[in-house]
Each structure stands twice: as C-alpha cells, then as structure tokens.
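Visitor: Next up: the structures, one after another.
Please treat every number below as a calculation from the coordinates, not as lab data. These figures come from a predicted structure and were not determined experimentally. Cβ atoms are built from the backbone, for glycine too; each structure is taken alone.
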Structure P
Amino acid sequence: MSGFIGIVCGLKSEAEAVRVSMKAAGVDAGKVRIGVSGANADRAEAIAQGFLDEGAKAIVSAGLCGGLDPALKSGDIVLGERVVSDSGDIVIADKKLSAAADKLSPTHVTIFGSDAIVDTVEKKKKLFDRYAAETVDMESHGAARAAARANIPFIAIRVVADASTRALPKAALRAVTPSGGVNVLNVLVDCVKAPQQFEQIAMLGRDSGAATDALRRDFGVYLAAFLLVLDL
C-alpha cells in the first residue's frame, strides 16, 4: 500500500530526535514526512493538512509535553487517547494505532491543546481539574483537527518534559522561534535581567533533555508499529 505517515512536531530538536529514532528502528524514511510547527496550533494544523493533501494515511503528533497530572514525571512516554481544547475540540485517537502502541505500554492520557504557554503550577492545576487532562502541549490539537476533518487516523505520542510541579521561568516564554528553533539570545537577555532564572533554565533544560532522550530512544519503535498496522 502506498502512502506515508505525517508527523507534526513543535520543535526542531523534537524532529531531529524523531529522525534519529526512526533510523535506529529501521524505519524507511520514505514512509514518513516530518513538519515543525514552532509550537503553534494553527501552523500544526496547516502542516497536517498539507500532509493530508499529499496523501498521508495517518497524522502523528510527536514531541514533548507538559505534565498536568502529579503522577507523571519527566521522561514518561504518554499516548494521547483524547485531545481537548478551549474551543471544545475533542479528538479521539485511532483505535488501531492505539492498540499497536499499547504493546509498548505507554500511559494513556488526555492532552489539553493550549494556544498559550502554560507556565505556572496554578495554571496546570486548573487545567487538570477542569478538563481532566493529564498533559498539555501546543500543537496536538491543531494536527488533530486536520486529521479529524479528513477522517484520517490520528494519534499523539509525547514525552513529559516539565512535571506538574515545575513552573516555567519567564526566560523560557520567548525561547521558541516561529520555525521551531531556540532563540538563545532572548533567553540570555531575560536571565541577565533576573539572574535567578539561570538555575531555573538549567533545571528545565535538564528535564527537557531527559524527555528528548526518551523520544530519541523509543519513538521509532512506535512508528514502526504504526506503519505495520497501516500496511505501509
């Protein structure tokens, strides 16, 4: 069967981790296309729609996420069983893809798709209480909308970076560029203005690094399982 899986990531570093993991798992690069949204749901939706227009047989949201459930810790791999957002979007993961992923024992979660950075512990708790969502990211709901509109299988495989107890320093709020890179100058300038943020950024970097390592190590195996169940 011809076709490919379209993968939507938020950051270039996530996309690179996906590529490394694919290679390690022996996944045919011709069966996959990867787009980077810059942690923006509208761009994620446009990227996914572009993949669908080109013949994608499934859309996968892949990358890091924030923890809302206190039971989750940095480095935990989660399967987005449901994606919800403020606009009322609710997208359910494809059953066949979910069953294929279950063989690898990920934790099932509801993902809250946010259009703004969820930077405080208090905001995380409110989302957890209001939506019963265990994780949050900024692109899964965009990618999910495109897949749902086309009635094409969707699933999200994410790795928790910042746990529910971790607040994001202000220096992290201007870190991501529209292309999905990291604006190091913005981070340094903000840290110089408030030097206590250097330690906070270092701790966040440690957690994000552990999560990226988990994505690099394990995602390719999930992807191989998806390709198999889709007969690609």
Structure Q
Amino acid sequence: MATGKRQDGRRANELRPVKVTPGFVRSADGSCLFEIGRTRVICTASFVAGVPKWREGSALGWVTAEYGMLPASTPTRKPRPALKSDSRATEIQRLIGRVLRNVVRFEKLGANTVYLDCDVLEADGGTRTAAINGAYVALAGAIRRSETSGRCARGALARRVAAVSVGIVDRRAVLDMDYAEDSAAEVDMNVAMIGGGRFVEIQGSSEGEAFTFEQLDRMLRLARSGIRKVMWYQQQAVSRSKP
C-alpha cells in the first residue's frame, strides 16, 4: 500500500463517511450520534447543578466524561466492567474530559457540572476520537439549552474542538484508520485540535519501527486537514440542534 488507494478505496488524506445526528437522545440536555465509517458512538451531555467538592466555592463549573463500549460493539462480546475496572476506558474518558474542558469558560458555566457520557455502539477503529467529536456536539447542545433557560451565562462555550486518528501503515502516513489499518499500523496517533489550528492533545506511539520527524510532520498535517473537515460536520449538526 505504498502508493495508490487504501484497502477500502480511500486516499491517504480521506476520512471515512461521516454522519452526525444531533438530539439523538431526547431526554438528554444535549446528545449526538456520531458515525464515522462503521464506528458509531452515542454521546450525551447532562447539565447538573453543583460541582465536585474540591471546586465548591470557586463559582466555576466543571466538565467530566465517562466512556464505555457496549457488549456487542465488537465482533467478540465485550463484558460489562461491573466487577473489573476497565483501564482502557478510564484512560479514554480522562482524555475526553481533558479535551472538552479546553472549550468551556467555567466562570460562565457557573457552579454546574456537565457530564459527558460516550457509549460505543459499534467499533471499527477511532472510537476515542469519535467520542470526542460527538461529545463536543452534545456539549454544545446542552450549553445552548442551558443558556436559553438561564441555568448558565451566555458564552460558556468558548471554541470548537475535534479529533482524528492518523498513523503510518506500510510506511505511508494515512488519516482516520479503521480497525484493519489500526491493527497493522507501524505508528498509531490521535490528535485533537481547537479552532484556529492549535493542539489540545497528541497521543502517538510506535508499534514497531520508530518514526521520523518527517513522518510526524506528515501525520500532523493530515490530522489538521481531517479535523477541519470534522469541524464542518460538527458545525452543521450544532446549527440543526434545537435550543
């Protein structure tokens, strides 16, 4: 796969088909079904009065996240983590929370907490970046609704954020890997950026041969291009959501 199209027919810089459905869960303050290829994630945002004990008295809000994969989200049933903690899920939900906190003005949010719940319906690579992308749309919907109802001040959402996966597969930098590519990747990286092109998070590691500065540069350029496209889909979804 050193030249030409990838196994699924995409070019190196091409995302899988993206579909964003805002308001997917009617009982949530904000929600979204985010689909990229065959990866599908439901994200909800719940606006709750009060903040963690360590933040009380600060007049600042908080945003936190939880992440999980439903049992049938993978070809082999994934047990629910009722009796055993899932370290991967814990790491991913911390990532989601860190990234989304970058786009909130906590003084505008007031003494309220937004809980972001991301549940993977179907996994075919890129679940953590899909969760970030869907969580942003859910968060935007919840904040818009809360601003309208007076539960928080206007302007609580400061900026946009999105994420994509990139990697090196067969010595070639590619955007948005599916599971087959991810499994064969020499380098696997997840990148999150806010509007304006500034980085929020970069997670990257070699799965085999170490990568060069030039390869890193190519992956980051692909990520920036892909994130701009994802932000377009997000903005279309946010504009369709009802306050």
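Visitor: Which of P, Q yields -10500 for helix-only ellipticity at 222 nm (-39500 (n - 2.57) for each DSSP H run of 4 or more, over all residues; to 500), as computed?
Guide: Structure Q accounts for this read-out.
Visitor: Right, here's the next one. The value 13.7 for mean projected area of the Cα convex hull in nm² was derived from one model only; which of P, Q is it?
Guide: This figure was derived from Q.
Visitor: Just checking, which of P, Q has the largest value of distance in nm of label points 7 Å out along Cα→Cβ at positions 6 and 206?
Guide: Structure P gives the largest value of distance in nm of label points 7 Å out along Cα→Cβ at positions 6 and 206 among P, Q.
Visitor: Could you figure out which one of P, Q the value 32 for relative contact order in percent (Cα under 8 Å, 6 or more apart) was computed from?
Guide: This value belongs to structure P.
Visitor: Quick one: distance in nm of label points 7 Å out along Cα→Cβ at positions 110 and 158 came out at 1.4 when computed from one of P, Q, so which one is it?
Guide: P
Visitor: Mean count of other Cβ atoms within 10 Å over residues 46-53 was computed and gave 13.4; which structure, P, Q, did it come from?
Guide: Comparing all candidates, it corresponds to Q.
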